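Readers should treat all values here as calculations from the given coordinates under stated rules, not as data from a laboratory. The model shown is predicted, which means the values in this text are computed figures rather than measured ones. Cβ atoms are built from the backbone, for glycine too; each structure is taken alone.
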Structure P
Amino acid sequence: MRYFLYFMLLLFFSCKTTNNFYQGRVIDEQNKAIEFVIVAEESGNRNTKTDKNGYFKLDRNRNVLEDLIFSKSGYVTDTIPTVWHQSGETTEYNFIEKETSVVRLKAAKIYEKLDLTTTLPKSENRKIPKTWESLNAIQKDWIEVKKDEKGYLIYEPCDGVTRRITLKDGNLYIQFQMEQAYKFYIDKFTRIIGNESFSLDAYEESTQTGFRVSAKIIDADNGLVLWQFNKEKWLMTPIENAANFRKIKNNCPNEKRGELHFEQPLEE
């Protein structure tokens with residue numbers, strides 16, 4: 001992991017127009033914009049996603065420049081340096097100058113035939129309480145649930161991991177499919193009237209950027225809770241319920257394979 005201290009680069013920055021954020025555009029090999037590409041600092045401290053036109057903007061620490069990691073299912077993950085040297089003499093910069101830096105992602109070679117392993121549930125008992133009486137009553141570890149024509153299931157993708165949410169020691173951990181788990185500090189917990197839903201105000205320590213996370217029990221008999229934050233909607237169940245769902249594992253020992261597609265999460 002490479003970090004470039006700001007004071008070492010002041011001489012170069014003074015001669016250039018630079019931003020206090022990273023910005024750029026992501027396209028494919030046919031020069032078409034790619035939406036929903038995850039753009040993350042190499043340290044994992046900050047991340048964002050590209051819009052429908054492939055553009056992104058990500059706040060940065062003014063004292064540090066980090067390489068950026070670009071990832072999306074179906075494409076080869078790439079790490080692009082923010083600072084690099086042309087012919088060993090000229091120092092060049094990506095993502096922090098006025099001009100838009102363009103990143104071209106290569107499509108991953110996908111083996112067409114899927115190799116799926118299905119595990120049947122140990123039990124049909126998935127019930128959870130219909131309300132939460134306190135913060136301590138909330139289950140601490142959650143795993144994402146999908147739905148197909150046969151019902152609810154837990155899907156283990158070929159590319160990445162099953163998404164998770166964990167509450168531990170006053171912190172919120174969010175595990176995305178293609179990234180490491182991100183840690184956020186819980187600032188405020190609010191139970192909604194009726195106790196079938198709650199919200200958390202959380203923030204990222206280094207940036208002090210806050211956001212709200214909400215969870216609502218939508219099917220207590222099936223142990224289903226809809227979690228929402230930013231623009232994400234994840235249908236989840238407590239981890240202790242995982243064995244009581246059908247599980248589909250998308251095996252990919254050698255080649256990258258396509259992923260199964262599922263219905264959207266239930267609306268509130």
Structure Q
Amino acid sequence: MVSATVQIFRDVIGVIGNIISGFLFLSPMPTFIQIMKKGSVEQFSPFPYLATLVNCMVWVMYGLPMVHPNTILVLTINAGGTALECFYIGIFLFYSDKEKRLKVYLVLLVELIFISLLLIVVLTLLHTTEKRSMVVGIICIVFNIMMYASPLFVMKLVITTKSVEYMPFFLSLASFGNGVAWFIYSFLPFDKYIAIPNGLGTLFSMAQLLLYACYYRSTQRIKKAKKQAAMEEVDLSEVIMSSDPKKIDTKVQDGHRGSEINGA
């Protein structure tokens with residue numbers, strides 16, 4: 001049995017975890033505002049959002065009273081996360097090219113089929129909350145680790161390009177805070193299915209933040225160089241336009257016509 005004091009502390013940490021998780025789910029918003037302004041997803045990867053979507057869906061299942069009682073805070077935040085991830089993926093699909101869009105659709109289809117089959121199996125073949133918690137909990141561990149590890153694809157790009165432009169800082173920071181909060185929550189009382197993925201997630205997020213610190217300055221230099229190159233390109237195009245022989249010839253002809261008219 002959990003004492004009243006521990007239960008209160010657990011609820012407080014759970015509420016804090018919900019708030020931080022809310023910031024985690026909202027943290028990609030600046031990225032998607034940038035995508036909408038540019039009208040393109042550029043090199044942004046959909047995999048962090050697809051991984052977060054399936055992670056939220058399995059945690060919603062874990063938080064159901066008939067699967068794992070007394071985890072309403074887990075259920076509520078992940079239901080909100082599911083809705084937000086669907087919104088982000090919708091924007092990504094709208095601004096993607098055909099090839100990227102097809103890949104996202106295929107992953108979404110696989111995720112929906114998997115969640116549907118898992119729900120049917122858990123509710124029909126497993127008849128106690130202990131068994132249901134164990135099966136869904138193990139799957140939650142796998143997908144939660146996938147969610148935290150999904151930016152590893154972007155980390156490879158960061159190391160290759162020496163730029164963190166396509167690794168959103170606030171997403172990494174929110175992931176770190178989220179991992180810490182839920183890791184503490186998992187010890188009140190101990191829940192290994194929450195502790196393991198969030199402990200590992202904290203380490204993954206810390207690695208992303210360290211990488212961001214390492215390549216932040218080089219990113220600013222690269223951005224400055226790109227901006228300068230773009231300005232030089234515009235200046236060069238103006239020079240070429242002004243020295244276009246056709247335009248010069250046209251001006252000369254117009255000058256002759258004007259003199260002819262004046263002469264007449």
Point to revise | distance in nm of label points 7 Å out along Cα→Cβ at positions 75 and 139 derived as 3.4 - corresponding label from P, Q | key: P
Practice item. For Cα extents along the principal axes in Å, the calculated result is 108, 39, 29, so let me know which of P, Q that is. Key: Q
Practice item. Identify the structure, out of P, Q, from whose coordinates distance in nm of label points 7 Å out along Cα→Cβ at positions 147 and 195 was calculated to give 2.0. Key: Q
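Work out the source of 1.2 here, i.e. which of P, Q gives that when distance in nm of label points 7 Å out along Cα→Cβ at positions 211 and 227 is computed.
So the calculation was done on P.
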Study note, to complete from the structure: Matching -29000 (helix-only ellipticity at 222 nm (-39500 (n - 2.57) for each DSSP H run of 4 or more, over all residues; to 500), computed) against labels P, Q points to structure Q
Practice item. Identify which of structures P, Q gives the largest calculated value of relative contact order in percent (Cα under 8 Å, 6 or more apart). Key: Q
